[in-house]
Structure formats: C-alpha cells, structure tokens
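Q: Each structure below appears as structure tokens.
Just so it is clear, none of the values below were taken in a lab; they were calculated from the coordinates. Source: prediction; values computed, not measured. Cβ atoms are built from the backbone, for glycine too; each structure is taken alone.
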Structure P
Amino acid sequence: MKRIFNIAGPCIPGEHYLLPTLARCPEIGRLVESKQYFVIHAARQSGKTTLLNALADDLEKAGKHYALYCSLETVQGIGDPKEGIPAIIRAIQSNLRWHPALKKMVVPAIDMSDYNTGLKSFLADLCAASARPLVVLFDEADCLSDQTLITFLRQLRDGYVNRVRTPFPTSVALVGMRNIRDYKAKIRGETETLGSASPFNVITEALTLTNFTRTEIAALYGQHTQDTGQVFEAAAVDRADYWTCGQPWLVNAVARECVEKILNRDFSKPVTAVLIDRAAETILRRRDTHIDSLLARLTEDRVRRVMEPVILGKQVSLDYLSDDRLYCLDLGLLKEVKGALVPSNPLYAEVILRTLSYGAQMEMQMMIPETPWVKDDHLDMNGLLKAFQQFWRENSEPFTTKVINYPEAAPHLMLQGFLQRVINGGGQIIREFALGSMRLDLLAIYKSGRYPIEIKLNYQMKSIAPHKQLLDYMDRTATTEGWLVVFDRTPGKAWDEKIRWETAELGSWTVHTVWC
C-alpha cells in the first residue's frame, strides 16, 4: 500500500508522508533527560499528537524510560474535580491496558472519592511498581477547566517537588493548543486565567511547533515523488508555500486534493502551480472540517474583539499578554508580523473574509437578482461601484445591525459580499490584509481584467487625495486604473454629502475615489 497525504488524525510512519517529527521540536530530548516538566502548545492539527507518538516510541526504543501517552479529551467539560480527577485516572488506566510493560504491573486500588490526592497517589504507586523511570505525555491538556484543572495541576506540582522522597513521573508533558498560563480557570471571574504557570510553576519551558518551511514542504512532497514518480513542480511547491505558509494540515490537504481528486491518482501527470491554486480554491469552497472548526471561533466575542480591527487594518489595541490576543494566536487564526496581527496564511485570510461576508452575499443574492456589470470580457467596475453606493445608502443600517455581527467592519464585509455576489463563479477576489495601515486591499480578477480596490474608513476628513498606498498597490498588480472606496462614518452627516465620486488622472494612472 502506497503512503498517502494525511488530513485525518495523527500521521503514522509507513502509512503517511511524514517529516522527521522529533526534529521539529529538538529540545524535548534534553528536557526528558534532565527530568523536567514542560509544555508543548501549537495550533490545531499542526502535528502535536504525531510528535507525542514519535517521542513515546523513541523513549521506549532507547530502553531508559517507559513512556505513557494519555489523551485528556474525554475529561472536557468536567469542571468539578470530584468527577474530573477520577475521569483523569480512568483515562490513564485505559492507556495502561495497551502498554506492553506497564499493563503487567500490579498497582494498588485507588480510592476514587479522594479527588484531592488520588491522582498523585495513583501516579506514585505506578512509578513505584515500574522498573524504569516513567514519562507521562498528557495530550489535549487544555480540555481541562475550572477546579478540575487547578486540582490536577496542584497534584502534579506536589508530586514533582516531593519526588526525591516519593516515586513520581520523572518527566511530564502537558500538550494542547494553549500555553498552560493561558488555560481558563474560573477562579475569580469569567476571564480569569492562571496568569503564570502557578499552581504548576515547576515547568521548565513552554515549547511550540513551527510550521513547515518551503524546504520542508518540498521534502514532504518529494517523498510522494520517490514513492510514485509523480513530480511536484518547483512552482507548485512555491504556490503551496504561499497559500499555506507551511501549516501542516493545509500542506497535506492541497497536495491530497491535487493527487487524489484533481488528477485522480494518475501519477504520470505532474502537479503544477495551477493545480495547487485550484486545490486551494476547492478547499476554500468546501470548508473541510479543519477549516470549519476554525471558522466556528469567529462568532466568539474574544475572537471578534481581535479579528475586527485586523480586518480594518488597525493595530490591535490590546495588551501584549491579553488573553484575547493570545487565544487567537494559539488557535492559529492569526500570526504576528512586524508587530502587527494578520491571518496566519492567505488561505485562512480568504476563508475568514468570505465567511464573514457570506450572510451579506446571500441577502444580496435575493435583492440583486441580475448583475448587469458583468460583460463578456470585462467588469464594468465603475457601474458596479456606483450601484454599490446606492445599495449602501439604502441598506447599510439593516445589514450592519442584523446581517453582520462585526459592526465596525460591516462596510468592508458588505462591499466584499457585493463583489462576490456579482462575480461569483466567473472571477476571483484576492484580499490582502495591510499590516496595521488602516486599509484593506482587494484585487478583483475577471477574464483578463484586473481591478485593484482599496477600502478605507473615514470619520472626520471632508476630502481625501488619491492615496499613495493605492498607487503602490496598482504598481504591484500591474494595473493603470484603480478604485479607492472611502466609507464616510462621520456621525450625523447627510447621505447627499457622503455619496460622491471623484476621478483623478495621475500620469498614466487613473484613480477613482468612491465615497460611500
């Protein structure tokens, strides 16, 4: 059986294409050898469980430790430690049943009602019966919450500080999406976090998994070439790197779409850049489970508080250690570039904005049954934006309050919904977040036509000169005509004063300023 590109669950050697897993987090070996407790946190489906499986296998083969993997996913939602701690012990016992050596050990029965010390006692008895030092790898550790989380951490800490006198795991890893300091614990309020690692302040380091580099993507795809002879052209690797920025699930997903679906496992045909772009578009439209699980977060207030200013091109005015900010980073929705927050990769950026503008697009589909601005070989962008000016005048209030739950970003999302409604199926919109520059750039593509649009909000200026940023964008997109759409948000200003159109000829360039 040939190996495949895996998009479901951890990767298995021999079944899936797989980069050397432990090389992605080389510090782990040193931490285990020095008997440290540590945290590994990374975004969803970035290879955490694959890493833990590889670490457990590596430790067992070395013959110096026993390694026990244990997922805490079944304890999710159990905030009362009277139920939560016994559930954790049962999860450990379940994994012990399948360990070749540990399953044979005789461990005294645990009093499950003693939730304050039961976990510590169970792990101590387990280590006392073990012929080798024990390493415990807790996966999905951020499923724990409330007092179950606090009690769990306190017992691990107690066991750690007393392990000179009492047997206890030589090393423990807590693994999940979030760093332990950011785990939610309702101690004093809804937004209370642990702040530091206390009560688990014995951790030495918090590690993370980085995304694949372009070289690593090429190496992963090269495994497929070695197995099948099918070539990923250099330009295809470049496009995969562009769309995914090395996010492991996406890297596998675009390759799988090309190999399995588009080319139907015809290994005689090369994977080209055009096919990678097509695969990315398919994943966007299909919204696979990985994408949907991220998009579901967009409705959460703490995500909206961070995402809305990102859409608007604002700097996010949050404390560096703000839980909202850290949450979005840990989810993998956003990353930090030059001090500004942006979507983690172009594919996420596209799907975020399409999703947030989808409701507006569907409403518009009923309100705008025909799209006369789409011609045989071009878009009538001037006619389209003039129609949008009138649509915005008539519908901005109900759309902002009822259709779009990102009210400040509603102008951006309504315009994108309008554009998507008009050219859907016959063209493409490329969106570019502008790193804290108070704007969002769009490039509408239809047939051979390219139409650059810059969106800005304006709260007080009465006029605005054609923007240098738009001219730079036009230069980068090799276009000579561009549109600057300015939403005038001045309170109390009459619509007749807001809605206007200005055109300027700047050498060989034509810039239209579209006031809404």
Structure Q
Amino acid sequence: MRAMALALTFGVLSPAEWIRIESPGIELLTDAGEKPGRQLMGRFEQVRAIFQHAGMTPGPLRLRVFVFASAEEFRRYRASSDGFYQSGADRDYIALYNGPEAGRVAFHEYVHFVLQHSSVPLPKWFDEGAAEFYSTLEIEKDRLRIGEPVPAHVAVLAREPWLDAAALARREQGAIFYAESWALVHMLNLAPQWRDGMPHFISLLAQEKPPEEAFREAFGKSMDQALTVLPLYLKSVRSGVVPAILDQPDPPRVDRIADAEAAMACAGLALAVSRPDLAQSIAAKVKDSAAAEGMRGAIALADSRPDDARRHFDRAIQLGSRDASLYFEYAMLEHESGRPDAELLRKTIEIDPGFADAQFLIGVRETDAGEYRSALEHLRAAVSLHPDRATYWHALGYAQAKAGAYQDSQVSARRTIASAETDAEEQMGRALLRLSDEIPAPRESRPAVNIPRSWENRKGDARVEGTLVEFDCDGTPPRLRIRDATGAIVTLQAQHPGQIELVNAPEATLQLTCGPQNRRVVVDYEQASGDVTRIEFRL
C-alpha cells in the first residue's frame, strides 16, 4: 500500500417508494430502488475501507447521501453538476442521480467528504485532484486499480492553456484547474520518480508546513518544475494496480421510510443548499408534527420571517422535538433579536455533542468572558469536527493566546492560513500569527495562563449589532456608524483605537479605510461616552 499512504425540483415528493440504506457513518436515501442503492452503498463502503487502510477517516460527522431516480429531480437542488458534496452544521450531504456515472460521482464526492474532515490541511488542488484520481477506483479481488484516465480531463489539457503553480495555489476555478489538479495528483501518486515522496509530503502538511515548502522538501523539486514534466507524463498516462486486503463490511440495513420522513430529509437538503423556496414547497405537503414544525421554522428563518420562525420552533418543542438543529436555529434567532440564547446553545450540544457550530459559538462566548479552560474544550471539539474551517482555527488560536498558550496559538494560526478559503481568512491567520510572535512567552515562575495587562481590555456596557456603513475619519476621534436591525443609525467613537478588542478582524489593529463600509459587526461600547471597546467582524 505504499502508493496509498499518500493520496490521497422538487415541487412534490416522487411517487416512487423511498428507502434508507445504513452502514456505520453513512445513511443513503433513495427513490431509485433497492438494487441501485445497495450498489452505490457498496461503492461508498469500498472507498471508506481504502481510506481507513491508509489511516485517513472522515471523523465523527454523519453523512447523508441522496440518490435521486432522475436527473431532473436532482437538478432542482443544483442545476450545474452531476453530483455534489455539501458540508453542514450537524451533518454533511452528498447528492447525485442514478445515472451511468453515478459510481464515479459517488467516489469523487466521498473523497471530498473524507479530505474535508481530515486532520491534514490539504491544498485545494490536492483535494480536487485526489477526488478525481480516486473517482475511477475499482477493486479486483486483492488489488486496487486506481487512476484510470478521465477522458474529459485529458481533452481539456490538450486544448486549454495550463496554469502555473501560483495559479493552482490560488484555487482558481474552471475546467483547467480541475483537469490539471487531477493530472498532477495522478503523477505524484503513480510515477516512480515521484510517488516515494507522497508520504513525506502528507506528513509535512500535517505539520502545518506551507504547501510550496512541503512540496519542494518532499519531492526535491518545486511545483513549477513538476508541472514542466507533467505534459510528458500525460503522453503515457495509465492506471495503476496496488495490492490491498480490505475487510468485508457487514451487510447494510435496509428499510422503507414514510413519505413524510423522506420529505423532511429532502427539505433539509434544500435548506443546506440555500433553496428555502424548494424546502417550502416540500414541507407544505406534510402534516403537522414536531419534525414538520421544526422544518417550517427553519424555512421561515431562512426567509427572514423571525416571528413565524419563533412560533414554529415553540410548537415543535411543545410536540417533543429532540432536533439539535432546531435548538441551534432558535438560538441564532434569539441572538439576532437581542435575547438570551445560552440555554438553547447548551441544549443543542446536550442533544448532539457533534454539533460543531454550537461548540464553536459557546467557545467564542466563553473566550469573551475570560473562561479560557472551558472555551478551549469547546473550540477543540469544533476543530476536531470541522478541521477544514479557518474561522474555527482562528477562534481556537485567539483563545489560546488569551490563555497564554502562545506556541499552541501559533500552530492554530498556521492552520487558519492553511484552511483559508478567502483572502480575508488568510489575513486573519497571518494577523494572529504576528500577534503571537510579538507576545513573549510567560516566565517559568508565572502561571501558564497569566494574561498580559495589555490584553485586559476595557469592557463596554452596551452593544449594537448590525452593518458598519461608514468609518468617518474627518473628526477627532474617528466615528463609526452602524445600521442596527431596525434600520436606525448608531454613531459611536473610537477614542482609544489601540485598546479596541478585535474579533475575526483581518488585521490585528484597527485598519479601516475611511468612508463607506459594508461589514456585518457586533460592537460593544461604553454607553455614557459612546467609546468603542470591542468589534466583532461577522464573516
């Protein structure tokens, strides 16, 4: 296994019967029939066994797979693909339709699921390339056939200009990005002069080494040098065969599910892909129940109808709902309305300790309150569930720095940078890294959690949440104008810019361009003077 150490429309419900096929960690729902469902579950079991053998598992999050009988119904959820992977707060989703490419699509999307939740921060080109590399995998008795050439990628590479290493690292999109990523991962896994470096490359990435440095150290050449020889490799590209002895999975459990349960699951998928209109059309057909009321509340919340959402949530709780998502959405609604939400968040993780967003928010709140030990427990739980989220790593690093654990904070800052999907997230990580570098480690005679006096920020006694619409630099002191939830403009002053605590800021100090702004913020201030003490930037 040397080469494996590596590598890595719904308007109304269909009249067809829905079934559920379950194996550990995977729930597959389909209206395409039991035989196709079992076949695709077998594909998922194969690729899961392969990654388990290679030491890469998708972590504790649950996965729900939808296999639609027709492409038309599938494309009501996403029109421009044959299948997709969608990360969620309490579970992840894969959706596809039962077409001729279903097996390959299933492999591709499941690889995304595994890599997204891997503890190794992988560059985007590797993530996409590995998903395509493994998408053609076949098991032949005690061997694996991997890397069958994908004709569509070969055709794109033959007709379009190639990207250089910098463009691949920038996560540029388009057919050439995916085709070139596939080709590079293919060569790194199967070419004799490259494949021995793969385990070392993954190991260096796990140590938060920048991808370009890890590449050069592992393979002895830069990515641009690798791309220079890649066209020659493609002239004779072929699949590879590696030995593998995989445990046979236990037979999956199969059962029929009621139309109402299938409808609620499909409505949940619609909300996960930001289609509340589709979710509404599905949920409208379902009779009252705790699940239906909870779904209607989530739809109302997505449609910015907070009063309706609160009414449906209350009704669902009265009917005995134990849906962690409901309690979390209710908490967000109460927070937006300025009401206490701590009990609802605690209820969320009581029902489902694997609810990452709730663990994250509780950790952020406890960091603000100075309860660092508890905050770190919750934030570590969040990053273990979603190691791909830069904001989680940034919050953990910030809490570690506040607690005096500066070396740990630097590790989290590097993970923030490695996981960043946007320039803003990368800047947040770099700001946290600089901040940790600038703060000396505490002397041995001091407690490990001693907080420097410069970090003992002033506490405001009032708060406003809304949109920062202007940063007025003409006056002294500068002024911030925030439009709150009612549309009113609140004007505050930055009398002590160097003492303002910043949360999720792209820079460690207040550096706003003068003039109009459009940033979601939560601002704490001293009510008597209007002086700002804390700004939390909402991404």
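Q: For which of the structures P, Q does the calculation of mean projected area of the Cα convex hull in nm², for residues 89-392 alone return 19.8?
A: Here the read-out was taken from Q.
Q: While we're looking at this one, here's another question. Quick one: helix-only ellipticity at 222 nm (-39500 (n - 2.57) for each DSSP H run of 4 or more, over all residues; to 500) came out at -14500 when computed from one of P, Q, so which one is it?
A: Q
Q: Once mean count of other Cβ atoms within 10 Å over residues 81-88 is calculated for every structure in P, Q, which label goes with the largest value?
A: Going through P, Q one by one, mean count of other Cβ atoms within 10 Å over residues 81-88 is largest in P.
Q: Okay, next question. Where does the value 31 come from, among P, Q, when percent of Cα pairs over 40 Å apart is the thing being computed?
A: Q
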